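We did not get these values from a lab; they are worked out from the coordinates using the rules stated. Remember, predicted model here, so these are calculated numbers, not experimental data. Cβ atoms are built from the backbone, for glycine too; each structure is taken alone.
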Structure P
Amino acid sequence: MLALELRWPYYFLQDDGLEEFLPSYFHNWRSILSGHLPLYDFHIFAGIPHMAMGQTGVFYVPEYVAMFLSQAIWGHPFAAIDLMAFMHGLIAVAGGYILLTYIGASEAAAAFGALTALSGFFIWAGRMWPSVPMLCAWFPWMVWASLRYLDKPTVTRASWLMLFRLALLYGGYAHFFILAIVFEHIVILTHLTVTRRVGGICLYGKYIALYVPTALLGLPYLLPGIAAATRSLERSKPLSYAEFSSLKLSPLWWFFGQVFVFVQLHLPRDYIQASIPYVSYIGYIPSALSLGAGALWEKNPRFRQVLVASGVCFSVAFLWCSNVLGPTIYHLPVLNRLRWPFKLVYFAGFFQCLVATLVLTLLSRRWQRIAIAGLIVNWIAVFCFLPNHAWRIRKYHPPLESPWQTNLADGRYFVISRGAVSHLSRQYVELDFAELWGLDNLLGYEPLLSRTDARAITGKYEAVLDLHPGSYDGPVNQQLLNHLKKWSVKYILVDPARSYASEELARAGFQIEAAKEGWTLWKDPTSLPRVHWSDVPSGTSAGAGIHWAEHVNSIDVYLNQWPSRQLTFAFVANPGLETCIENHCTPVAQSADGLVRVSVPQGTRHVRLVYHEALLLPSVLIALATLGVWVVLLFRSGVQSRRLLRTPQHTSVVARLDVDG
């Protein structure tokens, strides 16, 4: 991976990694440094519940370690995504090695298999989604811990299994967590079926029961996330079948990616569809070795259980990612909300590499070492020296800056551009960049955007699908400009490709503030402050006597005029927001236009808008209580184990005891 970084510095800082995840992670980091848990985000969509969005990874420790190292070593946050990829790569390799040695592979073969974790899916899909290396890191440990628990269902081994599950869960990408649980379950169910162990049903019941404490310990992530999903515009119901099944990987393209990775595709489609076939690549040696599964079955019967489990998992993943199973899976709750079947190629590749590693054990140690060297050379040649066919690489030179940071610092902005993510500019103001710079974009990018936010911000329910890039690509007319004024938009930034919108802005009284790199920044001289008196329609007088300060989860308003008036906050009236006057807090009232309004009694000097996540405290208390009970059980288990070791009459038991640790 170091060679990869030398070839393409900041390789993993691409697309969503830069445009969505890094801004969220930096918002988390900045909030923690200020002494607050980042529950809310006032920087995009006029305010959204940040922690509840899930992918923000508020509780994910490796994210903060990576951010600390990036800031300490480079002095900026832009190395954090690559540092996370490095950490997850190391965890993935270590987990693969531990799993493979546990199931009986030799040390050299296990080292070979562990290195296959850095496959095409890790490298090429991971360069845009930090959640991909997370999945690659924690899934091998989940499989190892679950098999180990079946061999001896102790409290200590159950603890390891729950730890690795929770690590993936708190990483923030529920899609991959659900898939990992599904395939972990298939492994265990197949293993128990094939081995026909005495008491297997009871053991399976214990395994299933572990989902309960796992879920209880995961409640601080699960409860707010589930509530946000139920309020979401797009994810509150099953996907349409067309969206559910889009971006599949057919068997032909899967074979192409395994064998012809050096051939560049020229398809009459967008770059994502032309890139998907390459993610099935696992290396030529693993692909060839996996063909020896039949020989392994004949020559080493002790691996047959693993071969059956791997075969079942590979078949399910392969048929799912090619959408052969799609019509059936679409009828299953929860799973019918997971889009893009090609993501299942990771699990197909994982079990294919597992089989390849066991086949390698049939060869001599010398050939195993040659296989390791060949895999490394193959990896460097494909990922570092061959032209990058799989995914486009944008070359950045961090620390990045937006040319508009200073201009936009004192007001809310709105971007009019072509809109498509593939046409994203180097202005770094669309999507979620406002979080990174501490600015205020009326738009943004958030898959779990609520119906309340969508209706309020867009002015029409259907328009939200056009706003994912954090910019606007619709018609510019007086109706839109009136809507923007209501939401206190002070600046409108116009893409050169949409320069015709400038005529409408000039007619509406907007003034040119600046022009850079073909882009034009227009300012509304009569814009409303984001906190203003409701009875003043426009202009600076609407904010007379008001001074306000924005914090992580709250906005403090200080008044030096004390009439009895109504105060308007140009922020969405989301559930969980409260207005506080004289230490008396009341939930914000829902309004037809989505704005927050509060009646201010005469003589009031301080008003506070604050967000409280109602589900956080009870979920944390339940999780802490569960953790406390589990620690007691763990302590008692340790005491009992030590007593057995000290008791002479249990010598025969001690001889067979596999001490946990």
Structure Q
Amino acid sequence: DDPLYRELLQQRNELRKKAKDGLLSELEQSELENVLIDFKNHRDKMRLVEHKNISQVREIAEKYRGDAKIFLGGASMVADDLITFIRSDLQVFGSAVFVFLILTLWVIFRQFRWILLPVITCSFSVVTTSGFLGLFGWEVTVISSNFISIQLIITMAITIHLIVRYRELAGLNPNMDQRQLVLDSTIFMARPCTFAVLTTVVGFGSLVLSGILPVMNFGWMMSAGIGVSLFLTFLIFPVLLILMPKAMPNTSFESRFALTKIFADITERHGKTIMFLSVAALMLSIVGASKLNVENSFIDYFKESTEIYQGMKVIDQQLGGTTPLDLVVELDESVEETLPVKKDTKPEAELEDEEEFDSFEEEFEETASEAQYWFTAEKMEKIERIHDYLNGLEQTGKVLSLGTMLKIGKTLNSGKSLDNFLLALLYNELPERFRKIILDPYVSIENNEARFYVRIRDSEPNLRRNELLLQIQHDLKTKLDIPEEKARLANLLVLYNNMLQSLFKSQILTLGVVIISFLIMFIFLFRSITIALIAIFPNVLSIGVVLGFMGWMGIPLDMMTITIAAISVGIAVDNTIHYIHRFRHEFAIDRNYLAAMHRSHESIGYAMYYTSITIIIGFSILVLSKFIPSIYFGLLTGLAMLIALMAALTLLPQLLIFLKPLGTEKQEV
């Protein structure tokens, strides 16, 4: 027990409620700020104490692992290990992505300056964002533990677009001086990069609507971080590059891996097939997405090799379950408690015979507690019925309640149920310290309530949390005659189920907001509803394929995978903006759609290819995590980016060629 923690927590919640209602005075505002600081400091201090205790327990257990199978479990260990995972992921992902990006830049560009400049830009962006987050007290959670790697990837993508444009201009204009090359490259890419970053911010920003605090904070963190990346990239990159001597580009990678040219040829020859396959893929994705579910086991969030998984599995399957559920029932008053006292009509002689017992009764009434008469046979029977019902459910493990003690008492009483007299006697004779252990957790006499503590088997294959809770509520009313208003379900299972059920709503809401926002931005950017719809379709296809894949493969939505749709569309749409911006520029040269496509593929297509491959492999590094949702997040986001790249280099140009939204082509003479 931690009285100081509970006191600070209560103060914080009360002041926050006042602040929410707009009733906080200036003095209370200052008090709230101090309480928040004290609460955080005390919590961090206790986390260190808890971590030290768990480490000591592990050291002791390690000495005896050769003699027995030892498993650790419990909420404290899970929370401590999750914090350890977060720290590990921050170090591993950040370092791994950083090393990978350096290798990727060398393979693609083969020039030292194109490694140095992106590394400096990315470093400044991450350090600046981390400083802002620390300054404003934003804490990293399991959901946001990969923010460093994501920001590195996005910053690198912006930088690569600038590099590719500079190299293109340098190749086309060998006589142009360095200052003009840098200026033209920066000015030309400023508009598409700004809109691309804005769409990415919208993607992350939509997570604020999820209603799940860690996801909302992740959205705010990344939105701020991406804004910092855009500003610093366009500030640092041209300033440093203009100080360097002019250098002609090394195009050895483009000449060996002409993937964009291959996509251009495929689009020209098989355009109608591409559209047919895209529509078919979208239809299959819609069917798959309809199979999405939110039911997942917390134990499955961790690899089987982790101590969390092993300990939780033993507790869940062999020791009565892991996820707690509380049922609190308000009991009806017993007949004995509500019957009116009848007027005594006994003969006077008989009353006189009983006068000798008056002194005993008065003494008994003076010493007896009213609480002892709460334990009536009628109430105990109802408590046992509820206990037996909960214990009989397939998904439940251990059930603890007053019914547990009643069954023990029945065993000790030669198989006979305890009557009112024995129950009252037991209550009176039970020492206070034992009463606090045996009775107080399960009954509230003053509120006429009984509590049932249930542990649910989280790894049960047939567990459907929402259906289970609805079933219990229904059966209490129909089978056990308990009115709905007199039974309340609470504890972690209810909270976890509410979070899971909100995922569907959050997924639809965030994705809907993202698509509508992008459509409005595209109309503003391209000044054409047709082009805006063309730009939306490849991105909807990419995330549709991912959601459909999740549905077909039975991968459930969770706090990590819910972010994939909005984030993937937000990042993938960058390719669409860059391609259409370049396509319009190339089309204006000769008003020929096919020629514009080929020239676009051979210019901006390379930047799209490089950035997408960087993002795909960068996210794939998340497979190194010990947290399964992070692995799913990395792989599925990588898949979305791959589909988006292929759609941007095939479906998008085909739609532009087929629908001709830029007007008619120039007729050849």
Structure R
Amino acid sequence: MSEARGDHRACAPDNLQQILLDVSHATASHRDLQSLLDELAGLLRRVARFDRLAIVLHDPERDVMRLHTIVSIGPTYLTTLELPVADSPAGLVWQTQRPFVVPRIDEEPGFSEVTRILKAEGMRSFCVLPLTTPLRRLGGLSFASQDEDAFSDADVEILHELTSQVALAVDNTLHHEAAEQAQHQLAWKRDRLQLLLDVNNALVSNLDRRALFSAISACLRRVVSHDYTSLAVYDADRKAFDMWAIEFEGKGLIKEHMLVPVAGSPAGVAFTTGEPRRFERADLVAFESEVGAALLAEGIQSMCTVPLTVHDRRLGTLSIARLGGEPFTACDTELLASVASQVAFSVENSLAFQEIAELKDKLAAEKVYLEDEIRTEYNFEEVIGQSPALKRVLHQVETVAPTDSAVLICGETGTGKELIARAIHDLSRRRQRTLVKVNCAAIPTGLLESELFGHERGAFTGAIAQRIGRFELADGGTLFLDEVGDIPLELQPKLLRVLQEQEFERLGSTRTRRVHVRVVAATNRNLDEMVAEGTFRNDLYYRLNVFPITLPPLRERPEDIPPLVRYFVQKFARRMNKRVETVPADAMAALAQYAWPGNVRELENAVERAVILTSGSALRVPLSEFRARPAALTGVATLEATERQAILRALHDTNWVLGGPHGAATRLGLKRTTLQSRIRKLGIHRSTA
């Protein structure tokens, strides 16, 4: 310390002009305040004794005195300080333009903050000289010494003469720094505009989402260095982000189309607040979430995330991250936000096009389906008949139609289950939407899941295009599942989920889709027996069987046969351009007495054949065909009677014990549950047997 202080002991200038010339040379050779002050300290120590030299400049925008640069032989207490003008000795000098000298700091009553700092650094006296050019006042040049009374009047006079030259040097340096800063700002603005132009060109020239994101990431990387880029789009249905695109050569822990929850994620913070956010490693650790852990495992050290917003609608987030280096700056964030505003419009357009494409596919599927429906010849008006049995069914239809409850229509083949399903739809609030039907027995087992729920391109061999399933097609309307008893057991849980939760996934997709569909099912099979045998899930059966409707076979409503015959005669005569005016009494009687095991469908086919054979105005019915089989009804009754007698005999022999090795079920070769179902079907009661 003594040696260092010996280098700057007080001395009179041998040649003041030489020192001024040296100061002028220093002015020309330095372009920053720190290096300028370092050289000035050496020059000025030839004139005065001091241990600390500092430049304090006035900030006109905030009207404060700011410490800019310090040169000291010892450790400094601080390197930056801002004080109001009135609280700073340099502020006093700046205002009065007169030197200010404090021979003993301990005795100085004012400027408490400055004196406290100087005493902490071991200084015992100081003086401040005005830094002023012919054009403006800059601030003050502060000298401090570890000795008391270090600055004599002669020292101050000489230093005051030198500070005018120092002021010019400081002013030139400030101008140079300002010019460099302005040049840097212009270069930054140029790069920013070029980036936005490149992004805009990428948006225009790339239609493919993946290619577009790669182009945007490459443009952004030229201006802001980073290792990771991601685009997350908010999915309102799943209340999470869908990672639309990622540019990152990592371990694969962050993947495209993975779901990222809003809570506990960097994207969620920016999305929720609607403001750009910067994160460092400590911030990622603080999330304590799976996505935070995945980012840390990938080596991410800092991250910048900005929301994608269009017309106050938040769509998602755009994020960049670094594996190392400096954290992102406010300028980086501002630049990313500018890019995000352009990307947001592209994302909005992509979402709109995706929705339009899905609607287009759905409308195309509806068009094909409805064209097929138009070709069918069924409507509610074709429910022909006035029998009490049919009236009971129609009353049930009117009761359940206004609700959204599931309906299970049971009945033999050909009884008109689809007509009843159409009647339920036409009388419901969903009649403005589509009634979509699926014959579960007519579709191969391997294709039924795709038919019901749809599939994505490439979901399985031969899936060359995306397909909308019947549930999506029926959204807002009614889905008619005909022959529901033929649905494979392995597919029934997925059907149950749609019925309960109204949601499903297409084959080959992880995206959950929600629908609002009413299901009407029909079957000619005994679902009770199938449940008992384990070939149909009992929970699915209960979900479908909310409101059961059983259609009576045609043999149980023979009074409806004559009006049905007349209706079918008119229908086919009009189609074949024939004039059939009457149905002979014997023909009508034969038709009415026939058992019709195929029910209305068989009757329709028989009448069509009769119209084909008719050449006059009277319907020609091949009576021999029906008279040859008059015992059909008797045969059915005899079969039921035989079954009833066999069951009663076994019950009497076993004293009405159903199960066990000696029970009635074992004697009849049936399962106990199957026997119970048959007993209920035949109306057998122990009290009346």
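For relative contact order in percent (Cα under 8 Å, 6 or more apart), which structure out of P, Q, R has the highest calculated value?
On the way: P: 16; Q: 21; R: 7.
Greatest value across P, Q, R: structure Q.
If you rank structures P, Q, R by percent of Cα pairs over 51 Å apart, which sits at the top with the largest value? If you can, show how the numbers build up before the last one.
Numbers: P: 18; Q: 30; R: 49.
Answer by largest value of percent of Cα pairs over 51 Å apart: R.
The value 5.0 for distance in nm of label points 7 Å out along Cα→Cβ at positions 115 and 283 was derived from one model only; which of P, Q, R is it? Please list the in-between numbers first.
Details: P: 0.5; Q: 5.0; R: 4.4.
Checking each candidate, the match is Q.
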- Query: A value of 12.1 was derived for mean count of other Cβ atoms within 10 Å over residues 43-50; which structure in P, Q, R was it taken from?
  - Reply: Q
